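Before anything else, here is the set of structures, which you'll find just below.
No lab work stands behind these numbers, since they all come straight from the coordinates. Computed from a predicted structure; not experimentally measured. Cβ atoms are built from the backbone, for glycine too; each structure is taken alone.
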Structure 1
C-alpha cells in the first residue's frame, strides 16, 4: 500500500489503480497527477473533498485513518467528548433508536456525546445576522471545509466573499470548552474527510483533537463487538439541538433559521455537488451571478460524504435525516433550548482565510498550449471535441495539465485511437515485410541448395564435356564439307557448344566469384543493357532516372547482364506490343539503396509459376527458346551485390491490367555494404 505523506489525507494504492481517469474527472480541483498510467494525489492542490474516494470502484483511492490516535486519546488522562455530525441518521439507517446509537458511542469509552447540530444552529444564526446587518456584500457559506479550500486554492480572487464564520464542528467544540474545563479533548465523527484538514489549521489548533469518519467508527464498533442490543441506551449530552439536525440536507442551514432560497429575488443560491459548485463559483468570479448568499456543499448535502459506508439510497437517507430531525424536535424542551442558544450566542465564531493560489493558467504561454494541442491532432477549434474521456472538461484544460506534467497525451481517447490505428497500419506493414522476408529466406535456402547441386554437377560434367567439344571441333576441321558425316558431326559440335553454355550458366548461378566493384553511371548502364537486342517497333519504351546522384558502385558487366535479361524477358512477354517502363529511384525505405523497376504490360505470370521463377531450368517460354537459367543467374548476381529482387505479376484480365514488374534493390555502394 502507498504510504501517504504527513499532510496527505487522500492517497493512492498503486497496485489497484488502473487507467480509467474517473478520479481525474470527478476531482473539482484537478489535484490528480497521471504518470505512466498511475494516478497520484497532488497534495498542495487537493481540497480533501473525497470525490476520488467515492468514485473509485477498485478502492485505489483511500484516506488516512485516525482510529489508533483516538484509542490512545480515550485511554489517556483527559476527558474526551465525541461530537457527532447530524448526518449520522443517513449513515446508521439500520439503527432505528438513536439512543442506542449514543449508547454505542459511550461504550467506546467517550465521556461525552454531543450533537454538532447545536453548533450548526449557532452558525446559522450568525449567517442570518450577517445577512441582515450587511446587505451590500455577497457571502459564500463556509460550513463545508472542502468549499473553503477550493476557494482559497483555485478562486483566490473571491476569498473576501467567504463568510467569516466557523463551521458547526468548531462552534460545537467552542461550546463544550466553555461548558467544561480546558482539560477536555474533542473528537469529531462525521462523513467528511476535509474535516481532518480543517482540524489541523493553526487558527483552530486545540479545538478538535482528532477527526474520524463513519467508516472508521463502524470499524471501532466491530473491533469491540459493540451492537445496539448489547449497550445501554443513552441520550445526547446537553446542549441538545433543534432544527439543526437538518443541516446536512442541501439548504438545511437556511431551514434552521427559517430562511429559504428565493428564486424570484435571487438573494440566496443553493448549490451542491462537484459540477454545480464549479459552475457557480466560476460564474460568480466572472461577474455573471449576483446574490446575497451562496450556500454551497461539495457533496450532495452531507449525505454522500466519502467517510460514509453507504453511498447509495440517497433519497432514503435524506428521508431518514428528516425523520430524525422531526423526532429530535418533538422531544425538545423549547425553553431549555432557547436558553442554551442565548447563552452561547455570545461565543466568538469568527475566522479568517488565507489565499493559496494553485491555479495553472496564469503562467502558461499560449504558444505552448497550441503546440500540445497540435500534438493531440487539434489544429483548430472545430477539432476540440471536449469529450471528457481524459477526465478534463475541455481539451484546453487537458493541454494545460500536460504542460504542467500532471497529465499524459495518451489520456486523450481520440488521440489514442488514432495512434492505435497508426500502430495497426505499421504492424500490418511489418507483417507484410516479415512475410516477404520469410518467403525470400525460404527461396534463398532452396536456391542455395540447388546452387550447390548445380555447381557439383557442372564441375563433374565440365571436364569430360571439354574433351568432347575439343575432339568434335578437331574432327569437324579435318573433315570435308561434302562428306556424308559432316552434317552429323556439325550437329554434335552445335549441341556440345549448347551444353557448354548450359554448364556455364549453372556455374554462373552457383558461382562464388568476387564482383569487380567500379564507379558506374546508371544511365550509361541502362543504355548498355539495351544494346544486346533490337527493341521492336510495337514497344512503347519509357526510361526514368529519378535519383539524386546518377553514380553507383557495382560490377558494370554483371549489372548489364541483369538488366539486359530482365528487359529481354519483358519484351518477349509482349509479342503483340505494349509498354515497357524502366524506372530508377532512391529507395524510400532505405536511403543508401536504389530501386530499379522493370515493368511490362505483357501476358503476366500465374501465381503458381511466380513461386518457381528463380529455379534453374524452369521457364515459361516455349521449348528451345529458353534454358531457364536467366533469372537464377540474375538472382545470384543481385545477391552478390547485397541486393534483393522480387516480382509482382497479374495474368488474369478479370483482376485488372495484365503485366509483370520486377523490382531490383541495390546498394549505392555494394563494396561498402559488403565490408559493413
Structure 2
C-alpha cells in the first residue's frame, strides 16, 4: 500500500482556511497531501498534530441529500484524515484517530482515544459461572473452540495459561494511543465513542455510546451498530447487527450475530449466527446458533449452542449458600418451550426439548433427542422421541441455510450433523442404561426412575427401539460413504478399503466444542503441543483446529469401525460382500422406518384439530380451502416432499450398494 506524502500548508492555504472560519493553535503542525484543496474545510478548529487528505468528492446521504467531502464544524485533535472523507457537525471533538478514505462522520458528539488502549482486547469475561473461575480473555480472532478450552478446560491449566500468554502478546501488539476508523465507515447521528477501533465499511447510525471495543467489520461483511445501542468493553465481529437500544457490557459478539430489540447482554460470549432479541443474557457461553427471541426470556450462567429459547424461558442458580456459583449445560440443538424453567446445576442432552418447570437437578446427557416434561411437579423423561420429530429434521436443514457469515475468514468451524459420534456415543450409553433399568426392575414395571426422573414403561421400550434405529442409521451411513469413496471391485478389496486411516478417534470420547465435533484424543494432542510450547501463536492454534474440523470424516470412520464391531458379529477386517449387504439392509430398514415416523409426525400438522381457527366465517369446505392456501396441501408441502425424496434416494442408494456387492459375490463364485 502506497504511503501518503505530506507537506506543510502554504501561506495562501492558511489564509483561505482562516477566511473560511477555521482556527488552529499552530498551523505548522498541520500537514496535507500535495494536491490538497482547502475549499471544503470550513468553520473548524485544529489542535495538536494533524494530517489532511484531498477533499474534492461528493457523497449522497439517505433521502438524496448531497454533501461535499471535507471538514465542516468540527474540532480535530491529533488526527490523520485521508482522502474524500466527510467530517461534519461534531459537537465536541475528534481526538487521536486515523480516519481512512471515504468515511462519513456526520452529527457526532465525540470520537476520541485517551492513553494506550487495546480496544476491548484482553477484557476478561466471566462466562458460565457468575462468580468467576471460567473467565475468557477475549481478542479479535477468538473462536468458539478456543473459548471452549479457555472456559471449560481448567483441568489443563498449563494449556489455558499458555493460551492466555499468547493472548497477552496479541493484546500488547494491538495496543495503541491512536484509534482507527477504516475506509468506507459511516457514522451518522451518534453519541460518544471512546477508545473504539472501527473496521472497513461499518455502518453506525444513532448509536448512543461505545466505550473500549473493536468493531471488526470487513468490506465483504460489514457490521451495523444502530439506534440507541450502548456497548462497553466489547469485541464485535464481521456481519453482525446490534441495534434498537441493545445494551452490551463485557461481551464478545461473533460473526453473523443479531442483537436487537432492547436485548441486554452482560459478561457473555456469542458465536456464529446467534440471535438475541428482547430478552437478557448474563454470564452465558452462547455457541453457534443460540437463539432467544422473547422479551421475558433469560439465559444465565450456562453453556448453549444451536439452542432455541421459548418465551419466558429461564434458568436459575439461586442456591445462594455460597453465592451464584451454580452453572448448567444445554447441549447442542436443545429447545425450551414457553415458561420453561431449569434449576442449575443441570445438564440437558443434545437435541432435546424441555417442557415445563424442573426444580430437580436434571441430567439427561446420555439421552439425546428426548423430551423432559414436567408432570405433577415431577420430571418425566421420554427418551429418543425427538428422533421421530419432523421439527428436529427441519432445524438441521435450516441451520446451514441461515449462516449469515460472508467473511472470507470464518472464525468458527461448524459441523451440522445430527447423527455423529458425539450423539451416537450418548445413544449407546442411553440404550445401555435403559436396558439396565429393565434388568433391575423387570419388563412389566409401570415406570422406572433414573436420577430423579420418571420414565414410563412404554417410553423406555420405545427409546431403546429408536436409539437402535439411529445407531444403525449412523453405522450404515458411515459404511456406505466409505465404500462409495473407495475403489472396490473384488471381495479382497473390501477389508482393505475398510481399514482405518488413523488410530485417532478410535475408542475415544467425542466432544462438541460448541460447533465443532471431534474426538478427545486430537484435542489432547493439541493441548499437549500448547503446554510444551510447540505452538507459537494463536493463528497456529486456529489452523490446527481448522485441520481437525477438515478431517472429521477420517476420525469418524475410525470410531465407527469400533462401534460396528460392537453391534455386528463379524470384525470389519473380515468383512465380505455378504457382510456389507447385511449391514446395508439393516441401514435401509432403520432409515426407512425413521422416515416413516417423520412422515407420520408431519401428517399430524395437517389434522383437523390443527385447522382450528381457519376459515373463520365459513363452513368445513371454506376452512379446508383457507388452510390449504395458508399452509399448503400435505402432499405438496416442502418438508413432506423432502422426506419422500430422502426415502427414495436412500432406498436407491442401498439397492445400488447391494447390487454392487452381489456382483462381487457373483464374480467370486465364477472365479472359484
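In this comparison of 1, 2, the computed figure 0.00 for FRET efficiency 1/(1 + (r/R0)^6) of positions 331 and 595 (r between Cβ atoms, R0 = 41 Å, to 0.05) is attributed to 1.
Among candidates 1, 2, the computation of relative contact order in percent (Cα under 8 Å, 6 or more apart) that gave 11 used structure 1. Tell me which of 1, 2 gives -11000 when you compute helix-only ellipticity at 222 nm (-39500 (n - 2.57) for each DSSP H run of 4 or more, over all residues; to 500). Traced to structure 2. If semi-axes √(5λ) of the Cα gyration tensor in Å is computed to be 96, 26, 20, which of 1, 2 is the source? The structure behind it is 1.
Quick check: 12.5, 40 is what I get for Rg and Dmax of the Cα atoms in Å, for residues 19-74 alone, calculated from one of 1, 2. Which structure matches? Of the structures listed, the value fits 2.
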